[in-house]
Structure P
Amino acid sequence: MIMRASELKPGHVIRVEFGDYDNWQSFVVDGIRQAKDNIVADVHYRKYDSAKTDISFRSDETVEVIADETA
């Protein structure tokens with residue numbers, strides 16, 4: 001499902017192009033925070049819980065959510 005970055009919630013699994021072109025990765029959202037005009041998602045790599053990072057989105061940017069781990 002496609003949703004706006006401002007609608008992301010902890011537990012959502014997002015699929016984003018990360019690093020190199022056409023390098024699609026899945027991340028689990030751990031938390032959401034506002035940073036000026038952006039939404040920052042604190043995430044961990046779905047395959048490895050210890051690999052954590054954050055990803056910044058414009059609030060009106062769309063994101064592909066492929067699962068909800070809280071459901």
Structure Q
Amino acid sequence: SSPSSQLKENALDVIRLFRVPDLQAILEYARLSRQGNKRELFERCRIVICSKLTPQLINRINQINLARINSTRP
């Protein structure tokens with residue numbers, strides 16, 4: 001698989017663990033609707049990742065993920 005498809009897979013693996021506010025943060029960053037249930041939000045994020053994954057978007061996903069991990073520590 002190409003490096004770009006690997007990046008997409010990695011990003012998708014990361015957002016699978018995201019909660020609704022995390023998914024909404026990605027959609028807000030991508031200037032897309034934040035409305036809907038978790039499955040709809042995830043699907044919208046998946047489309048963004050598969051269609052226009054930029055280095056900036058990868059950074060944003062990583063930032064959200066780090067904040068998520070840090071906030072769940074006891």
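Looking across P, Q, the calculation of distance in nm of label points 7 Å out along Cα→Cβ at positions 10 and 42 that yields 2.2 traces back to Q.
Using the calculated result -24000 for helix-only ellipticity at 222 nm (-39500 (n - 2.57) for each DSSP H run of 4 or more, over all residues; to 500), pick out the matching structure from P, Q. This value belongs to structure Q. Once mean count of other Cβ atoms within 10 Å over residues 2-9 is evaluated on every structure in P, Q, the highest one turns out to be P. Taking 1.2 as the value of distance in nm of label points 7 Å out along Cα→Cβ at positions 18 and 34 derived from one of the structures shown (P, Q), identify that structure. Traced to structure Q. P, Q: which one has FRET efficiency 1/(1 + (r/R0)^6) of positions 26 and 58 (r between Cβ atoms, R0 = 25 Å, to 0.05), as calculated, at 1.00? It traces back to Q.
Readers should treat all values here as calculations from the given coordinates under stated rules, not as data from a laboratory. Since we're looking at a predicted model, the values are computed, not measured. Cβ atoms are built from the backbone, for glycine too; each structure is taken alone.
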